[in-house]
1. Looking at structures I, II, III, which one was relative contact order in percent (Cα under 8 Å, 6 or more apart) calculated from, given that it came out as 36?
2. Have a look at I, II, III and say which one yields -31000 for helix-only ellipticity at 222 nm (-39500 (n - 2.57) for each DSSP H run of 4 or more, over all residues; to 500), as calculated.
3. For Cα Rg over 2.2 N^0.38 Å, the calculated result is 1.01, so let me know which of I, II, III that is.
4. Consider the structures I, II, III: one of them gives 15.4, 52 for Rg and Dmax of the Cα atoms in Å, for residues 31-78 alone as calculated from the coordinates. Say which.
Structure I
Amino acid sequence: MLHGCKTGDAKITKGYRLKAAHVIHTVGPVWKAGTLGEDDLLASCYRRSMELCGKHKLTSVAFPAISTGIYRFPADRAADIAVRTIVETLPAAPSVSRVVFCCFSEPSAKLHAEALARHSGPCAR
């Protein structure tokens, strides 16, 4: 059992009946005008998730745009934090050869593509 998960942390479970072998659960911050460390907490969600990928030798991982829905984190800021943090933490998860940003809208996909162009090398697509 997970026994809860603090904001900015991540935990892993089996995928059970899903096609995924594992599910990483994380709790993103609620946006409060950026005054309560929301950027750091969001980055921590991605960092801790990548640490779990490395620890469990996962080869791929997919992320939604954490906290950009009901938690109202600004989508442009969140995309930049997501991509930058993943690029910075990839060395902690050498088994990971594929990271997918699963965007649920065209504007979100565009923001993530722009962030990828700013923060990654030629291997990103």
Structure II
Amino acid sequence: MHEVGIVNGILDTVIRAARGAGASRAVLVTLRIGDMTEVVREALDFAWETFRDEDMLTRGCELAVEEVHPQSECLDCREVFEHDRFHCRCPQCGGTNVRLLHGRELDIASIEIETPDN
């Protein structure tokens, strides 16, 4: 379950950013996760619920996920198209010579914090 390592890395980043901003706590973390990362959402949520309360800054912090669907470019005809994880044949020319443009993202999109004067 690599989701535990992912969550621990995210929490480290969130805590560092929240401290740097003088936050009293982090309220919401929004991630962008591509379908091709093979992150299991249930495992990610379980790890988040398990580890977020270990630091006062992230205790009770919510997690939101924006899913990024795979998108590729055909290197033969230059068609850009969305597809699922397993089928990436160009719908325009039928080619399989493609380059993945989106779908491997694993980013912190935003961190919502509270400051002492909120």
Structure III
Amino acid sequence: MNEIQVMSKKIIEWSVFFTAGVSILAGFFFQDIKVVLGIILGQVIALVGYLMIVRMALSLGTDEKAGKSQGMTGYLVRYLLYACFFGFGAYTGLSVIALLIGFLCHKAAILLYAYQQRKD
């Protein structure tokens, strides 16, 4: 496996671990399946966005202008996807706060990985 695959695997593992822990705690405290499903959907949204970023970064060529265009297109598609997922979650009655918490579980995994890999 190359460095990016190793990084992605570790981040995804931590993301699932954080989300599982937070989902169990939320299920215990709130006793509402919609909160737990919201957290899980939020994490899925974040993982899809993350994988889109990784795929886009790996496919960039050497042409700077084309790279900027590809980056901007990927950015817009990702944010439209986020909006659709969050809109769907809100429409179905899932807690938007729970969706954000699931999203933040993935962000915490990225921060943990970056902290572990920092150079002193």
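What follows draws every value from the coordinates through simple rules; no lab data is involved. Small disclaimer: the values here were computed from a predicted structure and weren't measured.
1. So the calculation was done on II.
2. Working: I: -12500; II: -8000; III: -31000.
Corresponding structure: III.
3. The structure behind it is I.
4. Numbers: I: 12.3, 36; II: 15.9, 53; III: 15.4, 52.
Of the options listed, only III reproduces it.
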